[in-house]
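Got some structures for you, see below.
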Structure P
Amino acid sequence: MVNLSFSPEDAVLVLEDGQVYVGEPFGACGATTGEIVFATGMTGYQETLTDPSYDRQIVVQTFPHIGDTGVNREDPESSRIWVAGYVVRDPSPVVSNWRATGSLDDDLIAEGIVGISGIDTRKLVRHLRSAGVMRAGIFSGEELVDADGREKTVEQLLERVKATPQMQGLSLYNEVSTKAMYTVEPCGDFEGKEPLFTVAAVDLGIKGMTPHRMAERGCRVHVVPSTITFSEIQELNPDGVFFSNGPGDPGEADAVVDLLRQVLDAGYPFFGICFGNQILGRALGFGTYKLKFGHRGINQPVMDLTTGKVEVTAHNHGFAVDAPKGEPVASPYADGRYGKVRVSHIDLNDDVVEGLQCLDIPAFSVQYHPEAAAGPHDAAYLFDRFVDLMKSSKEGK
């Protein structure tokens, strides 16, 4: 065990394998634990912090300078910050942006997000890339002192870390989902007009930009809780059904897998992203597995195998679908009940499956985030594919 000197004025990051980093508090002081992961985006930290898929995760920013554009009230992807903790190297001492309404540090403090700065994040990320993501804890202030006023030992902090649940085996989508349905009306060129299509979007941890992207294409989007029943979806009379991104282990999502099978059996056009891709994979009969360190950031290269086009895409996932790449195969569930399916997208960094396309039913999904918040916009065409799928189904093609 490493013996390091620290005081209550410091912040201490402890990994479950015993690595320790001593830095300065950033955001709130206190204690937090979770799975530690890294995000590679140079921009978009506000969208990262408010992405519900980061529930119970401590996020390390690989880009060293964070916070220079402050925070505003336009960029959040949900109503709150979801990360369990935040790790940066050099937080900006000033805010310089015409849209800023405050500083990142103040926002973290206001929402009680414990963070650490001033550590070697490059070393940390290199370690996570080789050892894999793991549980960790950030401790500062009074959390570094025991009841007798003595500074806690690393061993005591490590005990807290090891008491934290592993991400594998956790069901979290109900924790982040909306509790009541809300509706996003058509906007942009379609504002004030009758919707072209109605979408039931099941919120498993949805980002705010996602229904907005559909609304820009003339859709009325009913964002519904993860606990919705199939009969309640039918009552909305949707032209298509969407399953969103979300946190946790897709292997612990039997209820939404069953829900999706009812959607597919009824013939509704379906589009899923991220967690929704994993749920489609499971509904078709494929397995899922945990990645060593996952994909997180806004600069991941993906090839669309249906067109040969390479896209730079936004990711946030630690699990993936285990499906065969190459020629289409019969979906394993119930002796090919859903017909043929093919892997439609792959990650060019590590060949991980990034999309599925059903050939005999109107359903497809991708593992990444085409809503592009924050950027890039290479994958926006996927929302057009969904609209085309709903149009073809409505016309009986």
Structure Q
Amino acid sequence: MHWQKEAQSGQARAGWLHTRHGSVPTPTFMPVGTVGTVKGITMDNVRATGAGIVLGNTYHLMLRPTAERVQRLGGLHRMMDWPGPILTDSGGFQVMSLGPLRKMDEDGVTFRSHIDGSAHRLTPESSTDIQYKLDATITMAFDECPALPATKEVLAASMQRSMRWAARSREAFIARPGYGQFGIVQGGTEPDLRADSARALRDIGFEGYAIGGLAVGEGQELMFSTLDYTTPLLPEDQPRYLMGVGTPDDLLGAVMRGCDMFDCVMPSRAGRTARAYTERGTLNLRNARFAEDTRPISPDDDSPMAGRYSRAYLHHLFRANEMLGPMLLTLHNLAYYQRLMRQIRAAIIAGTLEQTAAELRQNWAKGDWSEEEYPMPRYHQD
């Protein structure tokens, strides 16, 4: 597995991630398929949005249906009908989020399942083995993601433990052609801790590098300033993955700071709560003003549902609590995220990223299209 740069504009890079399960253009957004499904839609739908790689999760899949069962069923690719690349989160973030349900020591973490309270344990070795059984194209090193805010002493101890766990994860990783493992840079928003973490991971050596511990409530300005000094510490010739981010503006800003890969539940979660991402910002389709709006969501929509469903119909589905509403809006949002990534990538290659970024932000700030800009079709019964 390797990453190949195609073009660069400032710190932003366009490239290709070549894997055993196919090649993916970067920058790329990975839809989140936590338990082997992108919630509410089929993998045919996901493919139709233009997605090239999806994400699964070690913690959830080890609990249900178990990694051993997934392996017996032919691996995650076959089970979920996704022959393309799959990146699996190590489970560290989910386990650390369990609070009093987990107990950490130097070897790993003991925790109780959020499903039935049963006891389980994750270590760098077992997390890596589970991801192997899932047949993950990209395996993530097991790490500790501390809750913020935290003191520098807490962040330093956590980062140092994560680096010891990264070395153990690497030792446990079974190298195969076209597969890879990413280390995760930690250290909160402390520049010296981020530098120490990046140095330790580079000394270990991975096929790619992730930036963890951000998008956890620190705010966009602090996230971007952390990226400003963190991404230059990572190898130029390998992929950089910013974990758990984020809004369209977050993605744009992170690409401009040298990140190549992203995942976030935001577009699918927003789709389930009637929020639509568009070139003119976010629309809440539960609002009464959409009850007789006959326009499709966006004039620029190129999703599989483009032009087929009106805002009024989607408004009705959500007000009637019909499951089709969240399904259609999830599909729309994921397609918008992929369209945004293609637009940013094309601008990097063309050398027009600064201009494109300014236009994107201006349009997001304008809000919904007026009827003069985007006329409303008129219907009547004879």
Structure R
Amino acid sequence: MVREFPRTGDAGGELRERVAEFVNHRVIPREPELDAGGPAAARILAGLQDEAKRNGLWALPLPVELGGQGLPLTSYAPIAEAEGVSDHGPAALGSSTLLDALMLHRHAAPRVRELYLERLTTGRIRSAYAMTEPETPGSDPLLTETRATAGPDGSWTLSGRKWFTTAAAEADIVTVLARTDGEPGDRHGLSLLLVPTATPGFRIVRELPVLGTGGQWEIELNGVRVPADHLIGQRGDALAVAAQRLQLGRTLRCLRWLGQAERAFALMRTRARERTLRRGPLGDHQLVQQHLFEALLAIRSTRPLVHEAARLIEAGRDAHIEVGLAKVAAARMLQHVADAAIQVHGAAGLGPDTPLPGLFRMGRMARLLDGPDELHITSVARRVLREG
């Protein structure tokens, strides 16, 4: 039996309810097959995407000129929570392409936009973003060693390795951070290049299981040659282009983590209500009540931080402090809520019959994704100390 999870957040609306219904009843039942990956998962995802399009739920946050519905970020924020209840929700509903679509729309050459953008936003091709490298701290992109060399005809030849590249095995195009000038450690000389994965020299090295599950990949670029116009933005402008997607990307992750935390909380509440011990329902025990209280407090305390970050980004204001606070709080919150839900479930929370192991895994990963907690803590603290 498919368990329905509550509509996430306090803000509402008919559209958000429809998205929640779609994720609860169409996406979640297919999670085991989607998690397995491969051609079967691709067919299921394509079917869900077609259904989302027919129901008017496709690409809600994408600009209208890119085939989306143009929802402002603050309007989309509660919907992003509902989508994020499942890891596969954003892809099924066409919002997972937002960062790459905006990047190509703003910074790609006209021919590249014509080649890829419409196919990306309609779900006919998939994209990935390759930044971190083995043996190179991901929190310091200046140490990037992957090299892109310009040829006499202006084309680029890339050599290097990237890892923890999400969905690289299914991607048709990958945006690669590479050094086009200078040496590792230099502040200037980093560029972004779009690499079709069918290009000779592009190779999937291995899958990198994270706490027992897949989805992350190590890739190799061995003399991969791409045309001159596959440079995204200007030569040496990678950090400026990446900065435009970082704050939005981190905020979107936080919104989706809120949705996943709500899912874990719903499971915990149901377990406390329905599990009966010799002395009555599990929920009658004060320690279980404390788990419920602390989890709810964590969710309700984190949500305003994340939505404030979204509000500032939408207004075009500096949101570095708010995004840093939201990212650390949301990552800690998801790990805490998932852990509490597992504790209330006992051994059942460790097994394959609930999504709790995956939610806990995501909570632990969240404290490293898009920069470790320590990076955001020191960055926010330094900004606060500089103010006033």
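A few points about this structure:
- Among P, Q, R, which structure scores highest (criterion: distance in nm of label points 7 Å out along Cα→Cβ at positions 40 and 88): Q
- Each of P, Q, R could give helix-only ellipticity at 222 nm (-39500 (n - 2.57) for each DSSP H run of 4 or more, over all residues; to 500), but the derived value -12000 comes from Q.
- For log10 I(q)/I(0) by the Debye sum over Cα atoms at q = 0.16, 0.18 Å⁻¹, for residues 104-335 alone computed as -1.28, -1.45, the structure of P, Q, R it came from: P
Values in this text are rule-based calculations from the coordinates and carry no lab data. None of these values were measured; they are calculated from a predicted model. Cβ atoms are built from the backbone, for glycine too; each structure is taken alone.
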